[in-house]
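Listed next: structures, encoded as structure tokens.
Values quoted throughout were computed directly from the atomic coordinates according to the rules given, and no laboratory measurement underlies them. Note that this is a predicted model, so its numbers are computed, not measured. Cβ atoms are built from the backbone, for glycine too; each structure is taken alone.
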Structure I
Amino acid sequence: MIVTERFLSTADFAEWQACLPASRSVFGSLGYARIGERFRGATPRLHVLECSHGSICSPTLLYPLNDLPFEVQSVARWDAGTPDYTGPISTGHCDVLYDTFRERRNAWAHREGIVTEFAHLHPWSSGGELLGPGCVYNREIVWVDVTLEPEQIFNEHFESSSRKNVRKAEREGVKIFTNSDDEHVREFFRIYTGTMQRNQALDRYAFSFDFFRAFRDELGDNAQFTFASFQGTLIAATLYLHDDDNVYSYLGGADADWNHLRPTNLMIWQTIQWAHSAGKKRFILGGGYVPNEGIFRFKSTFSPLTQSFYTYRHIHMPDEYAKLEQSFRARCKLKDQDASYFPIYRSAYTPA
């Protein structure tokens, strides 16, 4: 059986869209890759293996070693990561592809000088089976089965506190709508930034207005800016991304002065109704920073369903990794909260 292999860049837009359209994987799409290329310093690649019985598409973001905060003396060039909720994505079933994927992936990594590979695996895919050893349990994520009737979800899956908060928001006159013109994207940026600053979020959660506008421009209808308003004032906002099967709660925030109106509860409830009417399977709310903390408990009030989320960690070039780690530790003092970060030399640090 003939197996073909391709490595696509964002310049190969027609091929990328044909192999992995946003309707199949919004995070693996060309549009999401172009956002990573423009705003996160990544070099996207789509690794495609195909035969007559199926395909494996593996979206990858390459990060250059020369942007590290210390001198790099290495023959290697990159670390590899993946977009959220991806990893290798397969269609059909071809034993030849499954048997050769890992070998071809490793060969590519050594040709390109890729030291490490880190993947955020989709919880409902076979990506972990394809990658093999190196998959690590990360956390539980909350999801809503939107194939069920919304009223059943509301009455049987919502906790009583969440039902009460939805009714409160409706009674107070909170309104939910979507809009992605420049004015509303700028309002989203304002609400999101204010929330991150109030919560003292890490620097990696700070994004520009142009970053958010790129989701509208690159992903079109697969990105949905949803707002809650009260008496003409925008008080909460969430950016939802979606493909054929899934709706993902991606980024958002709320004005703390209006939290007593429970706008986010109503926003989630109405998004569940929309997802059901649009024929989606899952509304993925995600998890929290640590097990059973406030964010996770809040999400759990909308659904008792959880799914295990795994990541993948692999060192393709152990000798080069050891040299990079040694250089990092010689020049930088690791912050305690990032002791398990992978790769270690990209963790938060202070000068040694």
Structure II
Amino acid sequence: MSRLGSFPLESACEMLNKHAQNPRIVLDPFCGKGTTLLAARLRGSEAYGIDTGPEAIVCSQAKLAGTTLADAERYLQKTPITKTSTDEVPNEVKIFFHPATLPQILSINNSLQRSISVGKTKERETATTLQATLLGILHGHASYSLSISSAHAYAMSPAYVERYAAENGLERPLRDVKQCLLAKLRRCLSHPLPPRVKSRVVRGRAQDAAKLFPRLVNRVDCILTSPPYLASHTYAKDNWLRQWLLGFSYRDLAEDYLQTGSLIRYAEQMQLVLTSLVRLLRPGGRLICVIGHGRLAVTGRDAPVSLQQLFERLLGTTSPSLKLNRVNTEYVMNHRRYLHSLKNTNGHNEEVRKEYVMIATKPA
């Protein structure tokens, strides 16, 4: 599932290899689509994640499951497409899908939800993997995407899609949803997954990390995460279509997300996050934090904000204070993060953006 602001798997693996000192337990309090968790699994580390987005939880859980392509094929073979009414589907959703594609999506998702709720372990895991795949192909422009051609990292506004489609002669595609799922899964599961590891992913706020994982207090070896970028407070809205499929309204979820539109509010919330995270780290444990070069609108223009200095100050407010070991400055192409919300683009331009990788240690 494409997601705004996520870093590539190879980056997560490289950071764990360089800075984590063979961690037994890894946690990501802003786990997103689960990149850190998959990197931990590849190393054989226990993997734990937190996120506010229900779609992020499904995707992260899928990365930790033991589902094979054969499992998914068997599940889909025995799952009938039942006649499903679309009468209660909002018109803003119908804009995206062919009238014959949408009932298939609803029918399959209903089966997946039942399996996740009441199925046995293997069935639940397979259904979770399939639901994550369904969320990943729900909108986009690939040959197996289910929607009218649109962005895949975020759900565009219905009004824009409707207008753009009319101007460019785009039509909602008729899809065989099962075949589209299998096409995506054949890409994702082309190589066997690494061995299972002990893991758990929960929906909640990073500020409550120690409350959500009380058994991990003073036990986590490495926290690898990338907090929301400053002025990127659109994560709930960006995923409104995926959240609708899961039975949520992004408007109801928006307050749970870390607020990034105000530097003061952002600093207050990140202080709470770091205070909670330091409780989870074992003495000598590492925090690896990837932060963007911040910008906020000031008097009608974008002004740079030194997030490096902000985080350096916040690290000293925890108890015990986290010791900053080093700060690496890196430059990444804008399209590697899909940072459309930081600039008026669709996330695919070739602008180079500055990021900081901050490595800190909890005193022994």
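What the table shows:
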quantity: With distance in nm of label points 7 Å out along Cα→Cβ at positions 186 and 250 derived as 2.1, matching label from I, II; calculated: I
quantity: Percent of Cα pairs over 19 Å apart, for residues 90-153 alone - structure with the largest value, from I, II; calculated: I
quantity: When mean count of other Cβ atoms within 10 Å over residues 178-185 is computed for each of I, II, the largest belongs to; calculated: II
quantity: Winner on Kirkwood radius over Cα pairs in Å, for residues 234-313 alone once structures I, II are ranked, highest first; calculated: II
